[in-house]
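Every number here is computed from the coordinates shown, using simple stated rules; none is lab data. Treat the numbers as computed from the prediction; the structure is a model and nothing was measured. Cβ atoms are built from the backbone, for glycine too; each structure is taken alone.
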Structure 1
Amino acid sequence: MKFCSECAHPVELMIPAGDNRPRYVCAACSTIHYQNPKMVLGSIPVWEQDGQLQVLLCKRAIEPRYGYWTLPAGFMENNETTAEAALRETVEEAGANITLGPLFSLMNVARVHQVHMFYLATLRDLEFAPGEESLDVQMFTEDQIPWDDLAFPTIHSTLELFFADRARMRDSGGTHGFHTMDIVKPMRGD
């Protein structure tokens, strides 16, 4: 940041009085410009038929990680809830009509100033198509997931946790859990 968004004067990086972190501060109008983590919201859209569960994944048409597979997700906008953001991103990236379930995972990605959250979701139908940010949209069973071509550690971890919960549910009943994790290592190529 170089200029104040309030008065357009140059800003300085300093620790304001009563604070403990460097912030961009405008010397002209004293506005403190806080920079906080971005929220990434998405869903785990599934379709189950004849005992076979499939997950909807999108192939990225944008950087970072162009051409890699991901769950439908993206940055939360102002004036929307986390659930609204997950629904919107699923429609924008996959053209999918879903029923949103409970929050499934919360992943802290502190090294890139982000928090990723994924909701469980059920596809209402099999009508879906790539949005502007997707090259392709496909359904995958667990053994078909392109594990080596997943875009981000949060996607890999969320899918692993999802399928582990499904296996546990088959073996002993119960429901999906809520999972939190700190992602500290980047993917290959990051």
Structure 2
Amino acid sequence: MVHVIWIAMFLIGIVTAMFNGRMEQVTDALFSGAESAVTLCFGLISVMVFWLGMMNIARRSGMLDAFTRILRPVAVRLFPEVPPEHPAMGYILSNITANMMGLGNAATPMGIKAVKELKQLNGGKDEASRSMVTLMALNTASLTLIPTTVIAIRMNHGSEAPAEIVGTTILATACSTLAAIFIDRYFYYRSMRKRKGY
């Protein structure tokens, strides 16, 4: 559905520009936008490669395993329907860890795999299970310790101190994560009370 909306917006913009005599401005915007996108992508690639390399070093040295062991008790409480040793739990922990390191692109495939495993646990139903909803809430709020993508964008645009946002990012994402957990639990306990009839 989203792609239909984007195509419609693009076509409406082109038609409007044709009738207003602004096709030259549209062409200039298309080429300058494409050039900016390529420049931005190259800047992001360098930072992503660095942090993915750091994640790989952390994984091979055992630091990532230690980090996931620290997170596992919290994840088990947040996802009581998922057996602790189930593959879904591993994907959930990998998704949370990648998000905490600001690696959204690395977190996405783990999140997709986690949802596929959670769907199997849910009996293959198309409706979202409680664990899926919790994962989406955490994935969207995503506590971020190192906002690598934002730092890369700030570096590309000539920021004098691209990493100065780390403190405020941690504070903001900690608040959003706590809010997501509280709201998720509120609706969960509310639905449980309705099922029990009080």
- distance in nm of label points 7 Å out along Cα→Cβ at positions 27 and 131: greatest across 1, 2 for structure 2
- Message: Quick check on the output: 37, 26, 16 is semi-axes √(5λ) of the Cα gyration tensor in Å, derived from one of 1, 2. Which one produced it?
- Response: 2
- Work out the source of 0.10 here, i.e. which of 1, 2 gives that when FRET efficiency 1/(1 + (r/R0)^6) of positions 35 and 91 (r between Cβ atoms, R0 = 25 Å, to 0.05) is computed. 2
- Item | Label whose coordinates, when helix-only ellipticity at 222 nm (-39500 (n - 2.57) for each DSSP H run of 4 or more, over all residues; to 500) is calculated, return -6000 (choices 1, 2) | 1
